[in-house]
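In what follows, structures are represented as structure tokens.
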Structure I
């Protein structure tokens, strides 16, 4: 693979809802409120989305274009955009193309963990572990109870959640 290509490599797990307050109080955790809207698939296979992220009271906006290379690896181009650009994309899309989630971001074991909590699930959540390459070893923190490895399972992709849970989002 081209080393200059911006790659996102991650494992993804369906987990039982952890004690979020414990995570906030016992890890170096950042909490992000995220709304992401899917803009559709291009002819070249790249899917586009926009995101509004609020962390520590600060709001940022992003445009992202992704394409899968394997179950774990995607090409990912992401750039920060202005609020005006974000809203100009948003007005072109129906409301049911937006997904809302709260992300708990923490670093442990020399890895970055992203735990996504969705408004339509009370008992479960998604844990993603960012890796440097597909063969990198990783550790699941002992306060996380894994139900299943869902890496590459499209039923657990955020874009599938938009249509599956649109009325509960």
Structure II
């Protein structure tokens, strides 16, 4: 019986260490994913929080997990919407917004990871040019798409850094 009890304690500790280590890797990947488009940053950061929650090192409330899970989803969705919104705010038409959206998808596959920046910009410029807008207006719509993209990166980074703060805080305390 004593051997079984000692093994269980050792097993729980090893499991906790694995959960914390896995969570740490996901937190780091989450921050990296805020800049690299192929890695979903905030969802990975949230998953890192969840792994830590299931270890003995942290206990987050249901409300906390629901809040940060929702933030991860919302920020990830906004990351795709904000470049299109930026195109519109800078005078782009529906053709420019569609161009930015199509450029984003094409850019991810053709020029990863740089394509996420070049794609929406080029797509918005091309979309506006097709409708007959002059080069200056087309470029302005592309610039709006680029600024929207940077806003999306900033939102993702802010969300992931706040999650990282809570992760580290729980490990230290």
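Each reported figure results from applying straightforward, stated rules to the coordinates on display, with no laboratory input. These figures come from a predicted structure and were not determined experimentally. Cβ atoms are built from the backbone, for glycine too; each structure is taken alone.
Looking at distance in nm of label points 7 Å out along Cα→Cβ at positions 85 and 149 over structures I, II, structure I comes out largest.
Out of I, II, which structure matches -3500 when helix-only ellipticity at 222 nm (-39500 (n - 2.57) for each DSSP H run of 4 or more, over all residues; to 500) is calculated?
Numbers: I: -3500; II: -29500.
That value comes from structure I.
Computing relative contact order in percent (Cα under 8 Å, 6 or more apart) across structures I, II gives 24 for structure II.
As an exercise: Cα Rg over 2.2 N^0.38 Å, for residues 45-140 alone, calculated from one structure in I, II, equals 1.23. Which structure is it? All intermediate terms of the calculation are to be shown ahead of the outcome.
Working: I: 1.23; II: 1.50.
Answer for the origin of the read-out: I.
Assign the value 19, 32, 36, 13, 1, calculated as P(r) over Cα pairs in 10 Å bins from 0, in percent, for residues 77-124 alone, to the correct structure from I, II. Provide the component values of the computation, followed by the final result.
Details: I: 19, 32, 36, 13, 1; II: 34, 55, 10.
Going label by label, the one that fits is I.
Computing mean projected area of the Cα convex hull in nm² across structures I, II gives 10.5 for structure I.
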